[in-house]
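Some structures to go through are shown next.
Derivation of every value follows stated rules applied to the coordinates shown; laboratory data play no part. As the structure is a computational prediction, the values presented were derived from the model and not from experiment. Cβ atoms are built from the backbone, for glycine too; each structure is taken alone.
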Structure P
Amino acid sequence: MQEFDWKEKYKNKISNAAVAMKLIKPGNTIFIGTGCGQPQHLVNMMVEHSGHIHDAHVIHLLTMGEAPYANKEHREKFKMNSFFIADNVRDAVADGFCDYTPMFLSEIPREFESGRTPIDVALISVSPPDMNGLCSLGVSVDIVKSAAKNARYIIAQVNSNMPRTFGNSFLHVNEIDTLVPCDEEIIEIIPPEPDETLRRIGRNIARLVEDGSTIECGIGSIPQALAEFLKDKKDLGIHTEMFGDWIIDLIECGAVTCSKKSVNNGKIVASFCMGSKRLYDYIDDNPFFEFYPTEYVNDIQTISGHDKMVGINVGLEIDLTGQVCSDSLGYQFYSGIGGQVDFNRGAARSRGGKAIITMPSTAKNGEVSRIVPHLTEGAGVVTTRGDVHYVVTEYGVAYLHGKSIRERVMALINIAHPKFRSQLIKAAKAQKYIYADQIEMNTEEIPYPEELEQYDTLHDGTEIFFRPIKPTDDTALSKMLYSLSPTSIRTRYMAQTVAFPHRDIQQLTNIDYTQDISIVATVPGISGDQVVAIAQYYLDPKTQAAEVAFLVQDEWQKKGMGTFLLAYLAKIAKQRGVKQFYAKVLAANKPMLAIFHNTGYPVKTEFDGEVYNVTYNLTD
């Protein structure tokens, strides 16, 4: 079959860049294609052949190539306005030369269509036209398609290295005014290998992702770190504004199949991608991938139509009430709103969905906390406190939605870096966010023992998460205790009624993790972890003997929970040099006595007429 000669067929549209730039007039608005699909040759030629251009306005989203029009010597010729600030224009923004328009990504195309942001000339990249005259926008469809559709003139750099992608990603050659053939490598973005902090964040996020979920997350180190911990998931789907190389491994290991997607079933959907040549080769003519414009991909209704939609977005700073800043460092604009709010709100409305904001707990090499009493002066709120659901750092997960200010504060302090928690507690007390009697633990010297976390399965097949108790468990623990039957109250506390005020509950949830240990059993609840059991020991350091007690919520009894908790406590205690366990058990509490006698240790009991004093040596 004879090779299709597009240059011959469309020779009347072909020009060189120098001639094409004459379409740009003084005062024109020029749109530049997005991300790694930036037409680098056209951009360079625009600046080189700009003798006739004055007061032109360059607009774009995120561009990853050079931005010579941002150089100081061209400031009389080109003004700039960006919907998202990349490295190539950040200095120009800081100098006040480049403007920034904060806008939800989903709403930008409407700006072009309505004429509120008119476009005179669009400089874009496309693949060569096929036999039907269709050119693919390749790696960047996003707002490029809307910009091209609404521009007076389209100048397209035809690049044979541009991947041909499917979906709503095509422009017909008849829609393009000038074709400029010029092959150049598509810009590559290689994220650095994630460090241990980012890997811990990835692990924490992965715990929130269920089999069959559809995921949104972008490029960078956090998605790369997350992907490592998603490889054992099943039937994941992808609906995301952008993706990077991380997606390949998840497809090849079988984690991503898109077979359970409620929308665009069987397809990975995105609006642009940024990665390596390996990624570009992988998506080229690959029908598993479909690229759509931003107005579809980022539409809240489209996003929320996916069951179990998980939106993962990065913040720069969050205050103790849950306000997230994502686009500025104080008064300095740093990035942009992007699709964070679109996907956060869409995932929150999804059936079984999860809206996640993530960030490392510190910045500036650990010198400052990203969780702060109040946002830095000048910082803007991108995601409001009413929109925030899950917040994830390397220290865990905080669920904020529907929570009071006090609960939010304690949850966020719990996932802050330990060295900042004490000052955050003090600030929260000063602002009357939390109770004045809130215990202040030295969490830098008493770290949370993450190594004691583990999942296990009960006799009936239910998976339970066992972990050390946290200060933020006060509400959940209180709910469990107040739900106990009179019989459970009597057998555990040897009283008819017991009150559990905050001043007492926090004595249980704020422990030193060295002398005393409390392990809770949790299951997922509507508003976070639901505590269904607790086991504790309190050590006498002089004798190395510890009093042990455990309590299981009524509906979770007779499932093997007590047996597991006691065995797990004993294992921890032995590792820490505890020599003996002892407990007081009512004579009527036969199930508790049976659990002690089934430990495998020689158990001694003494009966005083009402209570058994139970002891056994852990060294036997």
Structure Q
Amino acid sequence: MKINKYFVIDFDSTFTKVEAFDVLADISLKDHPEREHRKKEIIEITNQGMNGSISVRESLERRLNLLAPAKKHIGPLVAVLKEEISESFKRNRDFFTTFADHIYIISNGFREFIEPIVTEFGIKPENVLANEFRFDQDGQVVGFDTENPLSANNGKVELLRQLNLPGDVYVIGDGYTDYEIKHSGLANKFYVFTENVERGSIIPKADHITPSLDEFLYLNKLNTVISYPKNRINVLLLENVHPVALELLKSEGFSVETYHAALTEDELCEKIKNVSVLGIRSKTQVTARVLEQANRLMVIGAFCIGTNQIDLDAATKKGIAVFNAPFSNTRSVVELAIAEMIMLIRNIVDKSVKMHKGIWDKSAKGSYEVRGKKLGLIGYGNIGTQLSVIAESLGMKVLYYDTEEKLSLGNAIKCKTMKEVIEQADIISLHVDGRDSNKDLISTQEFGWMKKGVIFINLSRGHIVDIQALRENILSGKVAGCAIDVYPHEPASNDEEFQSALRGLPNTILTPHIGGSTSEAQENIGNFVPAKIMDYINTGSTSNSVSFPNLTLPLLENAHRLIHIHENVPGILARINHILANHGINIVGQYLKTNELIGYVITDINKEYDKEVIKELRGIEHTIKFRILY
């Protein structure tokens, strides 16, 4: 490809995530008694050189004096730096090979460790301009080539003058010496690279802030790997989503904002306008009104099991994929249910309260083992089945009811009706979803079916139990012990007081919706949901989506992927293929799946095509969303 542009790229904190001298300090000072003190000094000197407060030569001399490096340290240093290549540089290897003649690495660092790394990306050795060490006969670094312009201030400027590149020059870097090139008039633009570090004194001097190489390539229409820079995709994570989710999404290059609590409908309506990815837990209500304001929203991640807080029909109609974590916190909920049924059937809660008041009530009255008792499960999904298995291992007999046909595990007995389970169970545990039809699933009539002295547990959804009816049955003694983790109305944050008619009742465990709130569960969810979000954005795969037709797609290779979301009406696929045929476009692969609301068509085509085809595909009647991946 013939171009009239040249790209000057810095090495430290740009090509790599780290400063090479900081890494070298870990190696050369490994056994030095002043190791930590010297490392701090080196970092401080590096920053002073980067922001221009000390000269380049002074920065080099002072750091080398502290480092005392030797030739034997270069190999280990290169090995570490190869693992620290900036993520967006690794993604865009094609850029370096395609434009190898036009890319220069110009650095105040040293050729000995820079060249072995950048040449693996196809950059020519002669295009690597850096300082060079001077070694003594024992291999110790005794200095550097002081004749090299890069060992002094304005060295990059001087080298650019000598190169006299015959075209436009674009500089990508993070330091003051990179800005100097533009300031001298030798570069058309200076792009400050902020993927790894942000230097406050440099950012205002840049023509453009570049959070990734993807952004630079997108702006200059040089994309070879991705169709859209991830840093332009805004992610909003609410309700203290686990930090691992933040780390994963940031490392992918997304622009991520977090907030510790849920937002009100009005707040979310305002906040959602520029958001492409929304991550929530159970308290945030994503209503049709919110979705009306979500003009850029592509995907919602529910970092929990349930999705009843999301208007799924409205999301689907707007072409917004929704993912949840149906398995990630199963074990945590099951363990809490087991613990609570044992605590309640032993009457531990009331005995503990008495002990705190100084009352010694040593008695076996009202205390029983769970072994031999009948556990009744209403709902036999992921949690119900696992609870069933563990309960049986404790010697319990398990009965269950589910509206769907579910294969029983172990010796669990499937009952034909919910009433059949409730009438027989010594302990009842609810594990149903939050659909509207489940409201007040357990109310006065259902409590009437229960045995006197039943243990009652709800770790599923708050609105499925009539709280007033439950209160009355606790006070009457019909329910001997109760554990509730979910409520019809829950505080929006930890700052709000919890109000409930269940407060202060005997042998009643109230927990603040923490069934899945263990470190393990939240970390599992924090890994699972972002993986689904990124898979959808990167490949179009909708596996495990609760709103879209489920498609697991092959990796995209040497093709462009057209993703067409449309209202589920006849003839759309035919229109898509008609347009492609009219433009003589070869289809590499095609996938279609529908649900009652939408159709989802994936078409992989050869890379070379008339861009007019995109306009025509977007213009097909009943199209909801359209995007291209490559």
Structure R
Amino acid sequence: MFLSLQTIWSERSRRIFRLSVTTTLLFSTVLPTLVGCRSQNSLRQTIGNDLSRVEPISRAVDEPQVEIMQAALSSAPITVRDRSRLEEIEYHDVTVSEILQIAMQNSEVLRDLGGVSLRNPDTIATRFNSGLRETDPRYSMEAALSAFDAQLAASAYFNNKDQTFNNPFFSGGTNTFRQDLNDYNVELSKRTVTGSRLALRGYSNYDTNNAPSNTFRSAWDSYVEGEIRQPLLQGGGMEFNRIAGPGATPGVYNGLLIARVNNDITQTDFEMSVRDYVSNVVNAYWDLYFAWRDLDARSHAMKRALEAWNQLKARADSDIENDARVALAREQYYRFKADVDDALTGRVVQGTQNRNGSTGGTPRGTSGVQVCERRLRLLIGMPINDDHMLRPKEDPTEAEVLFHWDSIMQEALVRRPELRRQQLNIQKRKMELLASKNFLNPRLDTVGRYRFRGFGDDLIRDEEHSSSIGNLTTGDLQEWYLGVEYTVPLGYRKGYLAVSNAEMMLARERVILREQEREVVHDLSNAIAEAARAYEACQTAMNRLEAANSVLMSYEAQEENDLDVDVDRLLDAQRRVVEAEIRYFQARSEYAVALKNVHLEKGSLMAYNDLHIFDGVAPVIRQEVTDTKAPEAAP
């Protein structure tokens, strides 16, 4: 008796040893092959608890140190105290197209003014926006498609039972029941676009026990089955599954079509960010243009004041200090010198930028050459301070530009990315409304299953009737299963809420679109009126400058002919000239910004500057904006 128990225990030990070796080989060879080479490092770190990569990150969190980027390093700024550097500085003359080219080459980040990157860096648009949307594991198109990926599942369970029964009837004829039971399962399943779930399963059960009524001392029970589950009402159909995705719940839709619309919305947001960035760069360019012209005008005025002071000193009596005329000229010279210093270095005030009064920005005057130049360098990605200064060499146009109102209004309503984005939101809400109506149906699923069985005292053996797999291949043992499952929520409260919410969201998006179109027309009207005003201001400022120059030249001619001229009138004429010259160049820069704003409001700013986004194609919404055909643009 003892020998037989020892023999049984030895056989069981050998079987468990072989099983453990087989499992180890499975995890060491087969599993890395299934998960792929890319995941082997993750397996090593997960199973082996490798912390070599996370520990440096943890130390950096505990002792944070800022990584200093090379692009942030710069030379010291040039101030009014650095006279030698100011005299040796070189100038780099640039045009608008050259500035935009530099900006696009350095535009990994679509920079904004006002310190947004420091205050709220999460809102900054970068060149990674489209890639982030496409690789989002939750809401991207690939994430929506992954719901239809085939799934491979496998399991293995090993059980040992040793139990005493009071009645041998419940244990197969023995009071002490001992059993080794192993279950092996493999399943390959897939969702289809119609909502069906297809599955192919393989199952093997190994059972060895001491029940005296067993046919075999140990036996294998195996079967292979195919199953299909098809929703007929709720959750079924291509429309619902492409919009909401399989397994969706009311109000939560993340199907392929929704993901595609979200991707298009992200692309439109990126297009708007690029447009606003280009607008800010152009604004900074014309701010710098006016700053240089303002500096030139004040420098000329200072030289004239110095010449007038010297001439008056030469004509004055020996008691120069009490000569009021010389004192007035000296005061004017130092006034203009202070203005020159301010025009060169400037004060840090807000410049022209988007939405500081209008969509494309309203000119705010000058804040000094160096301040404007540093602002432009910040926007286009150049070093903040350098041994040369940027100087605009392109002048604003002086020609009057006329726009055909009906043509540009229709163009704005079609091309503005904000309206296209809202159109996409409307299409998205329409699809969500279609998907929500699916939840007003009861759940009715059909389930079908067909199975081939096999039984034997071994899993695989040459003898047909003693092998489980061999017995399965004969097809003698076949089973099938067919059924219907029906589930209905009494009252459909959640379904009706989903439909009502989707209808209200759609109505909201339509109302917002209507208001956006009215606002686009309003802003375009302001832009057209501003362009007309700026052009008239240019003409008026030019006539004023000519008149002021004529007065000053007349007084200077009298001075050259040694005629007595009232010094107050001469100095006042100098002031009038510099004010008129500054206003003239300010009006020209305002006209340039106004024309840029017209193109921005009608959605043609990028095309006007010959810039194109190649990261994606702007979505096309096949929906008419108006029933009438847009007239052709005026030549």
If mean count of other Cβ atoms within 10 Å over residues 60-67 is calculated from each of P, Q, R, which structure is the one that comes out at 23.0? P
Which of P, Q, R yields -10000 [helix-only ellipticity at 222 nm (-39500 (n - 2.57) for each DSSP H run of 4 or more, over all residues; to 500), calculated]: Q
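I have 31.7 for mean projected area of the Cα convex hull in nm², calculated from one of the structures P, Q, R. Which structure is it?
Values: P: 31.7; Q: 36.8; R: 48.7.
So the calculation was done on P.
One of P, Q, R was used to calculate semi-axes √(5λ) of the Cα gyration tensor in Å, for residues 324-587 alone, giving 46, 20, 18; which? Provide the component values of the computation, followed by the final result.
Working: P: 36, 21, 17; Q: 46, 20, 18; R: 84, 28, 16.
Value 46, 20, 18 for semi-axes √(5λ) of the Cα gyration tensor in Å, for residues 324-587 alone corresponds to Q out of P, Q, R.
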